[in-house]
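These are the structures, in structure tokens.
Just so it is clear, none of the values below were taken in a lab; they were calculated from the coordinates. Computed from a predicted structure; not experimentally measured. Cβ atoms are built from the backbone, for glycine too; each structure is taken alone.
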Structure P
Amino acid sequence: MSAHLVDSVVYGHLWSTPELHRLLDDEGRTQAWLGILAALAEAQAELGLVPADAARSIRKYADVGLLDLAQVAEQTRATGHSTLGLIRCLQQILPDDAREWVYYGATVQDLSDTWTALVMRQVADVLDRDLARAETAALDLARRHRDTVMCGRTHGQPGLPITFGFKAAVWAAELRRHRHRIAEGRARRELVQLGGALGTMEFWGVQALPLLDRFAARLGLGVPDIPWITARDAIAEFASLLALVTATLGKIGQEIYELQRPELGELGEPFAPGQVGSITMPHKRNPELSEHLVTLARLVRADSSVAVESMVHEHERDGRSWKAEWIVLPEACLLTGAALAFGCRLLEGLEVDAERMLANLHAQGGYILSEPVMHALADSIGKHRAHKLVYEATLAGLDRGVDLRTALLAEPRITAQLRPEQIDRCLDVHAALGAAPVFVDRVVASSAGEIF
């Protein structure tokens, strides 16, 4: 039985992906820890700190399949120590001459923090891959709907015409910036941890710094200027990056959630035969994908706030802060992976109703084009006087239930400045798009040749 939904046979697919789950479950984590211990022993053997034969044995037996994880758990509980249960079980299967050399001089945090650095590297690879997929889908929408006119909305109300391609290009550019953030932050967070008891590496004497270099090289990690036992900013930054990524996906989900309301009907989620929206109302097609993106984003933001809190450390080691990361960072990684999977599916299968978009725009009776009229008037009477005139004309027109053109022609102070053909030019939807199509072209063009 599972107590956490990410491990649920029934609901796990909503909160994680198999790929990331395998990385972060007991077997995946333990195998990674064993690999780190083997790399440490090999680096120490190169410097004559441990016997070469012992290092070879540690590497040979660094296989989670050789361990009984139930016994590891029992020993962990019995010792009250985070890794001593693992070490004892590993020692049981190691040859006698290797048992005393495993975990030589290292601490729990050396092991777990180095694993965290490896996890952040692997998760970043997955994020970049899936963000690229989501960006590609958004770019495709932007290209296909470069000139698909729709209502732009501010504060939930119709504002000016835009194109759906413009909206999708905004999404694509934001997704791409997250890819830049991933690449730019790697050097700060993909760093080995090897400090010993207090971070001074005193246990290894004059070989301390050479050991740090060789250990890092074996794991493909960078070498920090100083051990980061109490400096948790890189982890907080990564958790914040996950919050940013999922917030973008949540924003996209929120927008699609709103625009697929039947009253608007401009967008639609992909819907497969057999999918059920409501168990009581058979007609419903609930926005399962888009609303779940909002949920996942909320949870990751909550996790990221705990990671930032963990930056407040006491003295040279503080388990109260550090161990909170053991919960929130894996969870945030799993939730983000799920969000990206859902986001890609949503963007790739998104249904766009261009006719409904245009119909909704025309249903505004032209009032969505009040700004171009004001702009034309401003050339002769000034912007603020023009605003006042158009404001009064629109209120009167809405009160009478007529369209904007009729309302404008009924106002002599406006017709004294603008001829009917000038008003008609102001009410041309395509002329009011501004640089929206050009911005789409810029986003699409800038994606070509990007390397991360």
Structure Q
Amino acid sequence: MVTIQETELKERGLLAITTAQKLGRPVLISEVHKMDTIDPLAFFNSGRDRYLGERFYWKDPSEKTVLIGLGITKQIQSDQATDRFFHVEEEWKRFLKDSLIFNPYKENGLGPVMFGGFSFDPLKAKTTLWSKYADCLFHIPKYMLTMVEGQTFLTSNIVCTPNDDFSLFEKVISERTQLLNSFDQDFNRNPAKLLETKEIAPLQWKQSVDDVVEDLKNGSLKKVVLARELRLFFNNQVKAENILENLYNQQRDSFIFVFESNGDCFIGATPERLVKKQGNDVFSTCLAGSIRRGKTETEDKMLGETLLNDQKNLIEHGFVVEMIKEALDESCEEIILPDKPQLMKIRDIQHLYTPVIGKCQKDASLLLLVERLHPTPALGGLPKQEAVEKIRQVEELDRGFYAAPLGWVDYRGNGEFSVSIRSGLIQGKEASLFAGCGVVANSDSESEYLETSLKFRPMLRALGGN
């Protein structure tokens, strides 16, 4: 562990107080320190007592970037339906204006970072299921551990108002020291026991699929993605720490995320990147078309070949590729696309997968790219607007953050968003899991139902089910 020099924060604190008084408004002070290696799960767990409900966790599939936030220094949120991406971007810029950032390092994901996301459809009537999450919700953490390219950093973010004095920074020094000395405290790992699994209106959902298939045969719609919910009931409070550890052990080759808000916890392990921005380099993923994994290597290979040659899935995948290419075309000077999809194999399922690389124009913001890409045909349908309207009309589920963009942006404009599928919402002694499938003109409701059952499996296993 690296000892952080208290005198640094004291000197910087005096500068922050002076700046806030001079400007007559709050000012952010952010400082980054390089650390010895820290177990990211232990860091997340250490925040349970003091920061429960104010934590996030993010790991990319390669584990080159891991972010864990504890506490909330600033919250950016909005329930406005129009211009929500622009609104978040502007508020983020306002928050960063005149901030004092002490970060001598060039790695991404250091210094001020906002983590969060957007609901799938802000025009869909909200239910109590997602009442703890605004349609746009981002947290700037008080303390953030960043593990990037094998290095470990700690960012501290403090908002200093004109009325603050030096006691603010003494409190931060004490709190930070306590945090850095608390990793050895083991939390109670007794997992909550799953008592009951309840499918929410499965017959009604199948009928919705049949109805949409008829619409697809007779109208301009090409594809509509319909999702459903599985509600789980436990004998005790479900702990995010246990589920995160299970996902880490079971779905390590996925994006793993946790996002707490007001006592609820959105958690998942998604295979799907929406977009990543690193300087002028942009990366996206086309993921559509799926089949189960085989029980033997021979069966697995045969199933993969079946998927690679299945016309329904290839057409569905082609829709996603074309749409992502069009969305990036507006912001990119160059786009590199393979000629045909390959297979992405994860524990329970294999997908058709096409990586996309682009060189974006200098003024292209990450949130603008997120806005253009969401929702891809893999999560919404085609044509985009018409498909979302159809989902709003026929789907009983309030998706909230399910199938929506979730991720992070740093103060330099770099960051990454995933599509938050293979996910669940923990609420005390209960949890909801979500899964969807692409409905096209030749879809069969029973087959689609079985596909969603397969997609429930990763989260169901992590929560103690089969």
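Tell me which structure, out of P, Q, gives -0.36, -0.59, -0.73 once log10 I(q)/I(0) by the Debye sum over Cα atoms at q = 0.07, 0.09, 0.10 Å⁻¹ is calculated. Could you put the intermediate results ahead of the total?
Details: P: -0.51, -0.73, -0.83; Q: -0.36, -0.59, -0.73.
The value was obtained from structure Q.
Out of P, Q, choose the structure whose coordinates give Rg/Rh (Cα atoms, Kirkwood Rh), for residues 178-257 alone equal to 1.21 when calculated. Intermediate results must be reported in sequence, preceding the final value.
Values: P: 1.18; Q: 1.21.
Source structure for this number: Q.
Which of P, Q yields -10500 for helix-only ellipticity at 222 nm (-39500 (n - 2.57) for each DSSP H run of 4 or more, over all residues; to 500), as computed? Intermediate values should be presented prior to the final figure.
Numbers: P: -20000; Q: -10500.
The structure behind it is Q.
Going by distance in nm of label points 7 Å out along Cα→Cβ at positions 146 and 402, which of structures P, Q comes out largest? Please report the intermediate quantities before stating the final value.
Numbers: P: 4.0; Q: 3.3.
With respect to distance in nm of label points 7 Å out along Cα→Cβ at positions 146 and 402, the highest-scoring structure among P, Q is P.
For distance in nm of label points 7 Å out along Cα→Cβ at positions 50 and 418, which structure out of P, Q has the highest calculated value?
Values: P: 8.0; Q: 2.7.
Top value of distance in nm of label points 7 Å out along Cα→Cβ at positions 50 and 418 goes to structure P.
Hey, log10 I(q)/I(0) by the Debye sum over Cα atoms at q = 0.22, 0.35 Å⁻¹, for residues 26-65 alone derived from one of P, Q reads -1.00, -1.08; which structure?
It must be structure Q, since only it matches.
Where is mean count of other Cβ atoms within 10 Å over residues 202-209 largest, in which of P, Q?
Details: P: 13.9; Q: 16.5.
Comparing P, Q by mean count of other Cβ atoms within 10 Å over residues 202-209, the maximum is at Q.
When Cα Rg over 2.2 N^0.38 Å, for residues 58-193 alone is compared over structures P, Q, which one is greatest?
Numbers: P: 1.78; Q: 1.24.
Top value of Cα Rg over 2.2 N^0.38 Å, for residues 58-193 alone, among P, Q, belongs to structure P.
State the single structure among P, Q that was used to calculate relative contact order in percent (Cα under 8 Å, 6 or more apart), giving 21. If you can, show how the numbers build up before the last one.
Values: P: 17; Q: 21.
Of the structures listed, the value fits Q.
From P, Q, which structure was distance in nm of label points 7 Å out along Cα→Cβ at positions 98 and 386 = 8.1 calculated on? Don't skip to the end; give the middle numbers.
Values: P: 8.1; Q: 5.1.
Of the structures listed, the value fits P.
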